[in-house]
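What follows is a set of structures to go through.
Read the figures in this text as sums done on the coordinates, not as results from a lab. Everything numeric in this text was worked out from a predicted model, so none of it was measured. Cβ atoms are built from the backbone, for glycine too; each structure is taken alone.
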Structure 1
Amino acid sequence: MQLTSIVCHDYLKEKELLGLKTSSLSTYSYTINSYILPYFPTYIEQINEGFLQDLIETYLLKANRKSMTDIILLVNDILKYAFLKHYLKTLYKLPIPKGNKKKIEVFTMKEQEILIHYLLEHFNNFNFGILLSLFTGIRIGELSALLLNDIDEVLHINKTLQRVKCFDENSATKTVVIIDSPKSKTSIRDIPLQSFLQELISGLSRLDGTCYLLTGTRKYIEPRTVERRFKKILEECHIPPRKFHILRHTFATNAVKRGFEIKTLSEILGHSSVKITLDLYVHIDMETKSHFMNMLTPSLKLSQSI
């Protein structure tokens, strides 16, 4: 009999040897210790169809959809590893239950106008970063990692900054900030900047091009601090508090409403597939649907055809 904890430990070590990114290792380790091991049997051989069905009904269905999906994908990968290592005689695979899609929250046009006016009126490096996110849809970690050298007529996204839990059990700290390549190859991308953003670049503070955009110095601002400062700005604008990610959703939704070609939008957002973009953002409102339907109206007078 093999301890489930040992199997999970060996699974992570193998992933590390295969080159899995530090941030992903940290996430896997945290998920295993917090959401998998406490609910799994002591020995891996005790896993069977009955246990997995009970797990879905009593635990996984209670989690929110994204967390549940992430946990199930990791569980399935561990079960596959255990099968290949001959700890399990059967290759089990948990199904991912389908749920209702959560409606994407975006800023209203009025809120966007208020926010843009505030950011331009109180212009500095940080506020330019918020504008950049609103008009390019970059992620908060990508913004935190941006250097001034990464910005000219084109925005070059090639790294991300994030604070993760330490994968090293012997580390003196529980978390660590890492700057690494983005989450996928498609996240490494070049985004052409609108002309008004290019004009604003000259007003940014900087020591030199190797400084971070948000500070103009060699000191970065990590995402959780960006979140706090962003919410403070919303408060000053009398806009209800939202997470920073709403800027990305707002950009993408604005693009779809203006008839942006989905494949191009997917590349700008750095999605790994067009399907992700379609699933997230192509749920257009009735006003936009009516606009596109009216574009199909033939150019003739109705009276002539009666």
Structure 2
Amino acid sequence: MAESLSTTNEKQDKKLKQSRNWLKFQLGQDVMMRGVFIGSAVVVSAIIFTLIAFVGYQGLQTFTEVSPAEFFFSLDWTPSENKFGAFPFLFSTIVLTLLSVLLSLPLALGGAVFMAKVAPKWMREILRPATDLFVGIPSVVYGLIGMTVIVPALHKMFPSTVGYGILPAAIILAVMIMPTILSISEDAIRSLPGRLEEASLALGATRWQTIWKVLLPAARPGILTAVILGMGRAIGETMAVFMVIGNAPQMPKSLIDSTTVLTTAIVKDMPSTFYGTAWNNSLYLMSLVLLIISIGLILAIRILSKRSEVK
């Protein structure tokens, strides 16, 4: 009897030691993974802040030779004469972004409503992957289609122009950002609680009244997030815009007048400059402006997300 009790105690002690060793191993792994995650976050943050500091420092060197008023409000961009007025690029960037969103939003929002509330399940399973495929198409392909199809078509419609300008670039960007707006808007609509739709229908509203006056206002934070993300991509797109906008450093007089935006100006002029010159520094300043705009859009998304969580 005593021998069996001692054997049992030994087995229990052995299991207890194994449990303690396993717990120590798990705690060690937790500490190690926590260190890895913290280290990764520190490295990524350091890279981002270093990038912002470098671009910011180099860009602000522009003001040692060019006044802020000249850079931001002058229309004359003639680097050979030390004139660096970037207002046409800023203006064209804003107009191009807004126009591409205006062209894309109705189609994207209509597609989101259709897939979320109208299309049967089998159709949605086909349409959703099909729209996601647009995101994977290289931007140079969009630009090539714009050069060979859209630009000649605009030239035929307006023979007095070449066909390059903000309008073809906006059409291309509208197609490029439409899947982003559509996907996020659809997710926002589908994530709404079912009781909203049920309550509206129970009060006598039609299906379309429920979608227009109940579901879309309730999904507004998600839709605005989608629009902001689409704007972010439109502002940062380079190659497709470079191929159809004309790249003339001038203030556009119409939507089919050749002009340049910030991204294409940087790509076009950077190979021709020397590091540290006023021309080179002004291009870095354009990069800083784009970076600030991107950060502002990210902060806007964060604010909208927090407001939607509070509601």
Practice task
Supply the structure label, taken from 1, 2, corresponding to mean count of other Cβ atoms within 10 Å over residues 77-84 with the calculated value 13.9.
Solution key: 2
Completion exercise
Structures 1, 2 compared on volume of the Cα convex hull per residue in Å³: the greatest is 2
Problem - With semi-axes √(5λ) of the Cα gyration tensor in Å, for residues 125-220 alone derived as 39, 17, 9, matching label from 1, 2 - result: 2
Exercise for the section: Of the structures 1, 2, report the one carrying the highest value of mean count of other Cβ atoms within 10 Å over residues 37-44. Expected result: 1
Completion exercise
Output -24000 (helix-only ellipticity at 222 nm (-39500 (n - 2.57) for each DSSP H run of 4 or more, over all residues; to 500), calculated) maps, among 1, 2, to structure 2
Fill in the blank from the handout: Re relative contact order in percent (Cα under 8 Å, 6 or more apart): value 17 computed from one entry in 1, 2; matching entry is structure 1
